Structure 1
Amino acid sequence: MPALRTVLAVLLTLACLAGRAAAAEPVVVWVDSYHAGYEWSDGVEAGIRSVLDPAGVRLVVQRLDAKETPADAALRKAAQSALNVIYRIRPGVVIASDDAAQEYLVVPFLKGTPQPVVFCGVNWDAAMYGYPAPNVTGMLEVEAVPEMVAHFARDAKGSRVGYISGKTATDLKITETFNAAFFGGRMKIYFAETFEQFKTLFLRAQNETDMLFLRNYAGIAGWDPDAAEAFLLNNTRVPTGSHLLHMNRYVVYTMGKVPQEQGEWAAHAALRVLAGERAGDIPLARNQRTRLVVNLKLAKAAGITLPVAVLKTAEIIGKD
């Protein structure tokens, strides 16, 4: 396998050098770690297209489907398919979003070649991928953890922090980061593989924690949105929160990252590269935009009283 990767990297290098000048139109290949219809990916795509379409840049989309088919062999096969497309099209820039695209495509095949790469959606730290690199730049994905805890603390009965989610590569990375950077290793972690297991763990967390991150349901088999919403409405007794906007029906507080921001930044960086700037000369960035959403129905069920200042500034859902 290492020898094959070396050969493919050399072929890609030759293709980039020989074919880029002959391209009839500027082309960007976007390699999405996930799938169409996943809220985060759809937002990233909307951000990319909002910048590239008016600039007359053609966007070619490849997806790795890391949430629906997370097996290592499947991801390697999907990455190989994306690499074949890149080799054939010879794009001016590759945009690679989220961690799976880095691990399975960029790092083994593209980093260190003439192919410019712009990443986005890499959680917290890109050093594990050897970024920045001469041909790679991007936007990190960070979350407003202290700000979320400040919301929790108004109604929490203690300081015990928990985190519940599916057991995905992203959540493994994020829980490690959260624990090391913010909670001194004291955050209690619950990973659920099925919806039934999630319900059992969530009930346990109501007694073992005073505030709870319910970051995502990805990786939880059998997740039923309506059943989950009803279950959480009946059983939430501690402040809960997420940093993903599509989770707002399941938690009291959402301090949502805006996926369009990731896509817009990546697309603007791609335009800079297409105009002649070297990718490695563009500094890494971090997302800045956040939307605060409060689920009033869940707050009332949990006995949480919301300050007037929060009600005035947040987007309120669940009023009925």
Structure 2
Amino acid sequence: MTADRLDPEMRAAQNIRDAAAARVPPVTLGEPWGPSRMINEQLAMVFGEGGPVMAETTEYWLPIRGRRVICRVHKPTLDAALPVLVWFHGGGWVFQSIDSHDRLVREIAAAAGVATVSVDYSLAPESRFPQPLLECADAVRALVDTNWGLDTSRIAVGGDSAGGNLALATALHLRDAGGPALRAILTPYPVTDADFTSPSYQEFAEGFGLTSAGMQAYWDLYTRDAADRLNPLAAPLRAECAGLPPTLIQLAELDVLRSDGERMAAKLAAAGVDVTLLTYPGVLHGFVRLTEAVSTARRAVTDAAEWLKARMA
């Protein structure tokens, strides 16, 4: 990794994670998935514990698309009818969980004054596109149809990385399927396309955390064939974006996905969508979950919460 390009706190956090990774078996992209997922989850939790205490946390098991999907609801206060952010976790569609991202969603909930619903969608490759996406969309529909004491006239969707891909795709799917209507989309460093030739894919292909080869492998595991990769619900950058709600895209400077996020923001703007693009210098993919160690991550969460609060008012 080119250390002189890294924010000092980002470098220190990455060194801690690298040291933790050196003490456990390597994470591999292949069967059996259980051990690698367990190790990846442990590494994701190096800075993942703690965070704001919620006034109430409840888990619901919903029958969705042939399986029981856990939805974890956090309420930062017991005020009636809180607006709600439905969150889809990152992890390349293959790894991580509502537990690995629990601190992040609680931080957003507390700072924005919203309830959060984290969706435990099915992972690839056992469940390939479009199954995870359809589960996410159905979870939003279930939120509206089920009385969880939330203001379902004020719903946003969000997610980081592959979860950002699912958030954008869920918004597209709901727009075309008759709703429910969304107030906003919040997405740090989303996956938006399977074109690996962009400037950032070339500049940060290796040595900056998430690699170009890694992203290509994740796409191979999520999609069944080349045709899937051209589907706008798998690659939102290929979608017609008119009619989507206000969108915040937050990017890491040193990330293979940065160019795709920039292109997504430009496409949204060209379609008349109210889009905000924020790029944070000196940080790597995944930085938003490092609020315990990286002040830029804390700033990004504050930015996201303030933006979301304004859209939910």
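Rule-based calculations on the coordinates, nothing more; no lab input. Note that the coordinates shown come from a computational prediction; the quantities given were computed from them, not determined experimentally. Cβ atoms are built from the backbone, for glycine too; each structure is taken alone.
Compute distance in nm of label points 7 Å out along Cα→Cβ at positions 97 and 193 for each of 1, 2 and report the one that scores greatest. Numbers along the way, then the final one.
Numbers: 1: 3.0; 2: 3.5.
Biggest value here belongs to 2.
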Could you tell me which structure in 1, 2 was used to calculate percent of Cα pairs over 21 Å apart, for residues 169-272 alone as 40? 1
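Given structures 1, 2, which gives the highest value for distance in nm of label points 7 Å out along Cα→Cβ at positions 33 and 201?
Once distance in nm of label points 7 Å out along Cα→Cβ at positions 33 and 201 is worked out for each structure, 2 has the highest.
Suppose Cα extents along the principal axes in Å works out to 65, 41, 35; of 1, 2, which structure was it derived from? Please list the in-between numbers first.
Numbers: 1: 65, 41, 35; 2: 48, 43, 39.
Only structure 1 yields this read-out.
Assign the value 1.0, calculated as distance in nm of label points 7 Å out along Cα→Cβ at positions 161 and 241, to the correct structure from 1, 2. Don't skip to the end; give the middle numbers.
On the way: 1: 1.0; 2: 2.3.
Label of the source structure: 1.
One of 1, 2 was used to compute distance in nm of label points 7 Å out along Cα→Cβ at positions 25 and 289, and the result was 2.6. Which label is that? Can you show the working numbers first?
Details: 1: 2.6; 2: 2.1.
Computing distance in nm of label points 7 Å out along Cα→Cβ at positions 25 and 289 on every structure in 1, 2 gives 2.6 only for 1.
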